[in-house]
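Quick note: the coordinates plus some simple rules give every number you see, no bench work behind them. Keep in mind that this is a model prediction, so the values were computed, not measured. Cβ atoms are built from the backbone, for glycine too; each structure is taken alone.
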Structure I
Amino acid sequence: MNEIPLGKKTLYVDQYDPTLLYPISRAPIRKEAGVKLPLQFHGFDIWNCYEFSWLSECGKPELRILQWSVNCDSENIVESVLLI
C-alpha cells in the first residue's frame, strides 16, 4: 500500500493535477461499524469551502463560498493533498 500523502509537504502547482486528490475507501470503517450492503440508509456528505478564490480572466480576484455533496453510496470519499 502506498504511503498516505495527507498532511505532508508537496510541491506547489499552478494547474489542475488529479494526483493531488487522494481517495479514502469507505469500506473499512463501514465494516468496523457493522454496516452491510446494500446500505440501509440514504444521504450524502456535504463539503464546504469557505474561502474559494481565483483570478478572473481579467485578473480580478474572485471569492466565493463553495459547497458540494457526495452521495453516501460512493465507494470513496476524496481528500486533497495539502499544498505548501
Structure II
Amino acid sequence: MVRNKRAIENYTNLLAIAYSFVVVLPFIHKSFSKYKFQSPQEIKNAISYQISKELILSTFVQKIQKSKISEEALEAINSLICLDEVS
C-alpha cells in the first residue's frame, strides 16, 4: 500500500511511464506494430504474454542445459525456440 505523499508521486510517475511505454511501443518495435492505434489494455496484455512466454522458455532452457541430454535433443529445442521467435 502507498501511504505517503512521496510514494504516491512515485507511483503516479511509474504509471505514467508505463502507459506511455505501452502507447509508444507499437510505433517503435516492429513486432508490436500490429497493435498500432489499439487500446493500451490490448497492448499490455500482449506484452505481458510475451514476457511470460520468454521467462518460461528461458527457465526451461536453463534447466535443460543443466541436465545431461543429447546434443541432438538440445539442437531440436533450440530450433523450436528460434521458430517461436520468428513468429
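Given a value of -2000 for helix-only ellipticity at 222 nm (-39500 (n - 2.57) for each DSSP H run of 4 or more, over all residues; to 500), point me to the structure among I, II it was derived from. This value belongs to structure I. Here relative contact order in percent (Cα under 8 Å, 6 or more apart) has been calculated and equals 46, so which of I, II was it run on? For relative contact order in percent (Cα under 8 Å, 6 or more apart), the value 46 is produced by structure I.
Highest-scoring entry among I, II, by Cα Rg over 2.2 N^0.38 Å, is II. Using mean count of other Cβ atoms within 10 Å over residues 18-25 as the calculated read-out, with 14.6 as its value, let me know the right label among I, II. Value 14.6 for mean count of other Cβ atoms within 10 Å over residues 18-25 corresponds to II out of I, II.
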